[in-house]
Structure I
Amino acid sequence: MSMWVYLRAVEPGEMPADTAGFDAFFAMEFDEMRRWAELGEAAWLVDCFFQLAELYCPPGEQVGVNELPVFGGHHVLDPAGGPGHVALDPAGVVRAAAFLREVSFTDRWQAWARLRSSDPYEGLREQLARKHDELTAFYATAAEQGRAVAKTFSF
């Protein structure tokens, strides 16, 4: 199964309040999503969400991926049964930025590569390192600007 996550920085007062608001907020073409990501206003994880989540929060660690500030926040359920959306307030954005700034990608990669569930081929390492750098820059900018982060997930 493939899953992608799209994260977009927003002013706290512009955070959608419900599923319909999130659906409208994220109703855009892929080219527009890509443009927001290129501007640094968004981040887009395609085909590596599960690996990155496991890298940041390996099995056996105290914090679950739903609590990890990079992916966590207030979950807005989709009444139709989809993955829903997540709203991360500015304080959570600051926590996510601090986590990403302090975590050692190299150390996490080495620990993750030893897990049976991992597939530590070099191309994946490069892809995850690039996404880690993108997330680090995205969250650092959003934290500096006092912004919140809206997230949408898709299978």
Structure II
Amino acid sequence: MTMEIIKTLHSSLAYVALAVLFLAVANAIIGLVGNKVFTMTKDLRISLFAMILCHIQLLVGLILYFVSANGLNAIKELGMGGLNSAARLLAVEHPFINIIALVLITIGWSRHKKFVEGNKKFKSIAMFYGIGLILILSRIPWGQWFS
């Protein structure tokens, strides 16, 4: 029963994390293109909230990875060569690419803090969060997520 709760949390939180991450990327692009001032009340909070949600999503996903039959247990049971493409997506590609995406998002957050100019702040967030978003979207197990 606990496994189902973790799996449901991971799937449900994904919608929120992706929506806020998309909002952060869109906000950064609009701010960059519109040559806007980076504000602490809106721009900083959207970016920070996106990063925090993505990190929480990663933590839930890592818990699921270690307790689920589709994660590390699949590799132990079948070996890397025994995984079919769907199993490999869940056990290897999805966690690996999402960790890389989170590293990039975190780099974007850290880099934006070093800049004073709004354009550079927006550019750092748009670039790193955007690449992170693309990576995350590329490795979502869409068929299993909607079933």
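The numbers here are math on the coordinates, done by the rules we state, and not lab data. Since this is a predicted model, take the numbers as computed values, not measurements. Cβ atoms are built from the backbone, for glycine too; each structure is taken alone.
One of I, II was used to compute distance in nm of label points 7 Å out along Cα→Cβ at positions 4 and 124, and the result was 2.1. Which label is that? Comparing all candidates, it corresponds to I.
Given that semi-axes √(5λ) of the Cα gyration tensor in Å, derived from a single structure, equals 33, 14, 12, which label among I, II identifies that structure? Traced to structure II. Hey, mean count of other Cβ atoms within 10 Å over residues 92-99 derived from one of I, II reads 20.1; which structure? Label of the source structure: I. Highest-scoring entry among I, II, by mean count of other Cβ atoms within 10 Å over residues 44-51, is II.
Please state which of the structures I, II yields -26000 when helix-only ellipticity at 222 nm (-39500 (n - 2.57) for each DSSP H run of 4 or more, over all residues; to 500) is computed from it. Working through the options, I get structure II.
Set I, II, criterion relative contact order in percent (Cα under 8 Å, 6 or more apart): the highest-scoring structure is I.
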